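Any read-out appearing in this document is the output of simple, stated calculations on the displayed coordinates, not a laboratory observation. What you see is a predicted model; the values in this text were computed from it and never measured.
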Structure I
Amino acid sequence: MTTAITERARPGARAAQRKRAGLAGTLRSELTKMFSVRSTYYALALLVLAAIAWSIADCAGVAHQWPHMPPQARAGLDPTQDSVLGLALLGQLVIVVLGALTITSEYSTQAIRTSLTVMPRRGVLLSAKGLVFGVVATVVAFAASFAAFFIGQAMLASTHAGSALSGPGVLRAIAASAIVVVLTGLFTYGIGTALRSTAGTMTAVYGLLFLLPQLGRALPTPWYDDVLRWIPGGQYDGMISSSGGAGPQLFPHMFGVWGEVLVLAGYTVAALALGALVMHRRDA
């Protein structure tokens with residue numbers, strides 16, 4: 001009789017296990033874990049503050065110098081770029097830290113063993129972490145980009161040379177700057193999944209995104225121009241944050257704003273695929 005009761009109980013137990021192993025529950029769990037540590041709040045706050053601080057400093061400096069600027073300098077002013085360039089430059093530095101800690105902190109504390117016990121399907125766990133991180137990073141990056149833009153335009157009000165959201169290329173610059181930050185974070189998340197070390201991940205990503213383009217300068221100029229468009233990081237910060245048509249003139253060897261975003265997206269997909277492969281082949 002005990003055997004019969006046990007057999008009848010097993011289907012319910014298996015159903016409960018399948019329910020626990022679902023993506024929805026894992027997403028809620030990962031969201032809770034992400035906002036249960038202070039480093040998440042610090043990194044996101046620093047991301048917003050860095051973007052706004054750059055916007056204030058840059059635009060206030062332009063407003064202060066405006067009466068003394070020659071006509072040629074005034075004509076070359078890009079008020080949108082002055083507002084959002086800080087997010088494209090500094091935001092990438094900050095999001096690398098959060099992208100790495102999202103996965104490497106679990107390996108450093110061995111909490112990954114508990115996570116895999118609760119969710120043994122590694123693909124679901126990795127996807128849930130990536131989705132939660134990606135959504136949070138997207139919301140914060142776009143909020144920081146729009147905030148930096150509006151604050152910058154307020155600082156430039158006295159010059160009467162500001163930009164409006166409806167202006168040519170303005171929304172593109174705001175969106176592209178935020179998207180690059182998000183892709184950088186996801187790229188770091190993929191590398192972190194493969195390396196499982198916070199220090200190693202940050203060193204590798206900073207080297208790829210910021211050091212490799214500088215090392216490429218040692219190449220002959222024609223080679224450098226051909227290679228730079230394919231390097232993650234490269235020199236696209238000034239191009240993607242610009243609302244004007246100066247991109248093709250200043251960066252004739254680059255693919256253009258959305259072309260360079262796609263290049264970074266390709267590296268991001270490759271990093272996430274590498275992380276998934278390593279996670280499936282290695283023990284926790």
Structure II
Amino acid sequence: MQNQNSKLEINFIKKLENTVQKNNSLLCVGLDADIDKIPKKFSNQFEFNKHIIDKTFDLVCSYKLNTAFYEAIGYKGILALKKTCDYLRKKYKEIPLIIDAKRGDIGNSNWGYIKFIFDYLCADAVTLNPYLGEEALVPFLVQKDKGIIILCKTSNPGADEFQDLVLYRKTKMKFYQYVAYQVAKKWNKNKNCLLVIGATYPKELKEVRKIVGEDFWLLVPGVGSQGGNLKRILKMGLNLKKQGLIINLSRAIIFSENPRQETKRWKETIEKIINSGC
């Protein structure tokens with residue numbers, strides 16, 4: 001059964017590419033509205049998010065909301081999450097909305113996540129954990145118009161504990177490389193899959209780009225507060241069209257003194273690096 005709303009939606013990749021072209025931007029702003037860091041002048045997470053969105057909507061290619069920051073405070077957080085999604089859908093519906101939830105369970109449970117993320121929040125894309133394999137994630141993969149963003153090489157320092165293990169049964173690929181191969185070559189039947197590659201691993205990003213090819217989009221967190229090198233990431237990961245990367249920044253932008261100015265600075269920095277030939 002395919003999500004009912006998807007029949008009315010433009011394909012996520014097309015929506016993303018349209019916004020990239022319109023705003024000339026590869027920058028995704030992460031609305032990680034940590035309740036303990038929000039300035040006191042904002043009464044709740046939604047009011048804070050609304051402020052950030054209204055200041056940056058013409059400078060971004062997408063917005064990403066990590067559900068952890070909303071789930072952490074219970075029903076008030078879920079309400080703020082919902083109101084943020086509704087606001088984006090109503091006022092800036094052309095901008096892709098990514099829910100960073102890192103879900104992934106047995107198929108039956110996944111339908112519950114789908115109803116929450118795609119029916120209730122009306123998101124355009126979601127991040128998923130590949131650990132249970134393709135069979136378990138089929139309920140997500142069949143959502144033809146939604147972006148299915150699979151964790152591959154994450155940005156945290158301990159990512160290599162499992163992700164760098166070498167597989168001998170079928171291949172000598174490392175685990176993250178095998179995930180990239182499986183998702184790009186086998187899971188992506190509906191051309192709606194993407195991968196998450198942390199900005200703290202530029203060499204691995206280059207390897208993944210070789211595996212997935214030119215037409216595959218990658219979500220890249222870890223620039224900014226986590227210390228990923230933007231120039232190296234762009235050099236290693238851009239496709240021949242000088243696109244193919246969604247560069248996510250959260251804290252460095254939303255908690256800055258001037259979010260619009262900071263967003264514009266990062267956007268222009270990305271443009272400058274690309275125009276210099278990386």
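Of note:
- If Cα extents along the principal axes in Å, for residues 162-201 alone is computed and equals 44, 14, 8, the structure in I, II: I
- Origin of the derived value -25000 (helix-only ellipticity at 222 nm (-39500 (n - 2.57) for each DSSP H run of 4 or more, over all residues; to 500); candidates I, II): I
- Structures I, II, by relative contact order in percent (Cα under 8 Å, 6 or more apart): label with the highest value: I
- With Rg/Rh (Cα atoms, Kirkwood Rh), for residues 90-185 alone derived as 1.02, matching label from I, II: II
- When percent of Cα pairs over 32 Å apart is computed for each of I, II, the one that comes out at 19 is II.
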